[in-house]
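Have a look at these structures, which come just after this line.
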Structure I
Amino acid sequence: MEKMILIKYGELTTKKANRKTFIHILEKNIQKILPNDVKIIKDRVRMYILCPEEQLEEIANKLKKVFGLHSIVICYKVNTNIEQIKSTLLEMVKDKKDITFKVETKRADKNFEIPSMEMNHLMGGHLLKNTNMKVDVHNPQLILKIEIRKEGTFLYTNEIDGIGGYPVGIQGKGLLMLSGGIDSPVAGYLALKRGIDIDCLYFESPPHTSIEAKHKVIKLANIINQYSGNIKVHIVPFTKIQEEIYKHVPDSYIITIMRRMMYRIAEEYCKKIGAKVMINGESIGQVASQTLDSMMVINEVVSLPVIRPVACMDKLEIIELSKKINTYETSILPYEDCCTIFLPKHPVIHPVLERAKTYEKNFSFEKLIQEAISHIEVITNLKEEEYQEYL
């Protein structure tokens, strides 16, 4: 009898020809969070983690933040032998008294001669004879699960829910336009869940934006990095561009033109780092720059796909998810980003494309964009000991 972690795959079980690739990337992602001496064994339907028993709980908790897992189970592995299964079940319930239970058997190895229902009755009867527990097949207090597989039999009681999705990296790289607000970190989390390996792009405008606003964004990136372990933050010096916009563009169009400049920079930088898509936290109709007309005019300057994971969520739904992933309390810290610093009283909600193009001719933005890209600061390691100065 040995104790280990059994992993049940998530959505990737729907894959056929490329399942092997999905499982390989999932294994790499898990290896990043495990001690070096921990062993992983995998096949098409299960993954097993072998480690010292005292590490099982800690590792299981870390696995809760790995995308691609349906559930995590701390289990006993025994030889497929009736007597060993019986003795192990008794060991598992030795501290249980006067509770109800049921046995559920999954016979994945069809060469095992006893059908699942018969196995349930056999093991349930053994437990009734040797414990004070009672059977309740409809609403039991304890479910004892038996998985009979070719590699052995696995016994367990509780399953820890995984967070599902695809393994991070299976879809390639994307660039998240990360502000200090509530929406964009949630968008980043949802992009990771679909298997996109993200980097973050943040626009700062010192002295108009504070150093605290920058620190806030880095802290947000670190929180969502717990679901990736691979995020870099790229910080764009946006002051000169923003000041030129403020000088030469009518108030109502400032946000529209500013977003068009950000999109240009983001697309150019995507090409530089090999990102296939741009990602942002826009939610339809939430602010002036997120009406369908605004999105159309702003999107016109880029050819790369723009993914908006929270586009059809309302604010309360986004807030609820931000609390679940622990970004909310950081997002509401009162440090303004460059979009809110220069926010006009009456931004246009139905911008006209030709008018936006005309206003952009009032200043030479191409060189400013290239200058901003050439001076981007890159934070390559968000592990705690590396980013303390930002918190």
Structure II
Amino acid sequence: MTSLSIVTRKPILTIFYQFNPWQTSIGGIQTLIKSFIKYSPSEFEVRLVGTGSSYQQTNLKWQEAEFSGREIRFLPLFTLENDDVRGRIPTTIKYSAALLGRKLNSDFMHFHRLEPSLAAIPWRSEKTLFIHNDIHTQIKATGDKKAILWRRFPGAYFAIESLLVRQFQQILSCNTDSAELYKQHYPSLANRISYVKNSFDNEIFYPLEFSERKAKRRELAIKLGLNENTAFILFAGRLHPQKDPILLVRSLAALNQSDVHLLIAGNGELGDEVKAEVTQLGLSKQVTMLGSVNQAELAELHRVSNVFVLSSVYEGLPLVVLEALASGTPIVTTRTGETPKFLTTDSGIVCEERTPESIADALRKVLLHSDDYPIESCVRAAQPYAASNVIREAYSDMWERYQKRCSQLLQLN
């Protein structure tokens, strides 16, 4: 390849993550990657190394594909029909192993988990690691050791992290505390570590007028066989110990209001436990488990719900919170992750205690005093995180760095 061809060809971005964008899957990482594809400028060639489905793609073979109107190249490593449920062998381990021995050089590489980058050590590229949760806090946390594999072997994780993290030119965290922690932990890499905004797709998540919102909410209530004046609490995410859906169900019991209905969108390994808890607490008529829903369906749910609730043990900056706010829906959240730092007093409530009573009190306040959390305030809190701006700015920065590298190559020749 000549220096001139380096300058004139499109730069290549390769994204690595264990999912299939054409399958229904709820998760902040998946949503962010979809936005990086959808809002990619024509000046870039985008590639995704993911997982396949038995009816759609051929594994281990690059193929041309289309997603959200954008042509991409897609390489499925193995078949994964449901990425919401964890198998005996963690999907991250299977995905990382499938990458070993391959040569996937490109101009830019985005990794959303650390482990797969083991295969990338010899690959030539500008590599970026996105940190979506504070992994150090996760590993040191008490509770279910199965919630994250590395809790069983913290020393091994930190040794691997120390080895792999040094290959990245950028380490971007959506949580300011996590970014600072990494700077302290790796002072020699501090200039590579920074905070980055997560983003929501503002073409999909937007509010309705107040009257239309009420009408759509009434339609949903009737569809579910509920009183037409039912208020809806929405949760969307994996049913995983991180999200603590059991606490969420117990909070509904503590709320003790028969005219309130909880919608749970998502699947995960705690699905059966959640159903059992709902039954045990006598809440079967107040909870609807929707399973996985696609992005458009989730947007509709956000637009009609009275409040979105997050009962997580730990978080980064959950995209689902931004999506709810952008849809005009106030938030009730535990004090975790980045959400408490940008949530305003008129767009939601941060619970100081992770207890059913504390969450129930916050939900009651929002439901009884909805005028204190107007649609406009919620939308205003989310606006700085709109993907149309955040993602395009990221690509603009990448383009500048690419042009700079090309200029340096020309000077050397």
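No lab work stands behind these numbers, since they all come straight from the coordinates. If you're wondering where the values come from, they're calculated on a predicted model, not measured in any experiment. Cβ atoms are built from the backbone, for glycine too; each structure is taken alone.
Given that distance in nm of label points 7 Å out along Cα→Cβ at positions 115 and 371, derived from a single structure, equals 8.0, which label among I, II identifies that structure? All intermediate terms of the calculation are to be shown ahead of the outcome.
Values: I: 8.0; II: 5.3.
The structure behind it is I.
Could you tell me which structure in I, II was used to calculate Kirkwood radius over Cα pairs in Å, for residues 171-266 alone as 17.2? Show your work: numbers first, answer last.
Values: I: 14.2; II: 17.2.
Considering all the candidates, the number was obtained from II.
Tell me which structure, out of I, II, gives 38, 23, 21 once semi-axes √(5λ) of the Cα gyration tensor in Å is calculated. Don't skip to the answer; put the middle values down first.
Values: I: 53, 19, 19; II: 38, 23, 21.
Of the structures listed, the value fits II.
When distance in nm of label points 7 Å out along Cα→Cβ at positions 51 and 363 is computed for each of I, II, which one produces 5.2? The partial results should precede the final answer.
Details: I: 5.2; II: 3.0.
Answer for the origin of the read-out: I.
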**Value 0.7, calculated as distance in nm of label points 7 Å out along Cα→Cβ at positions 67 and 227, assigned to which of I, II** = I
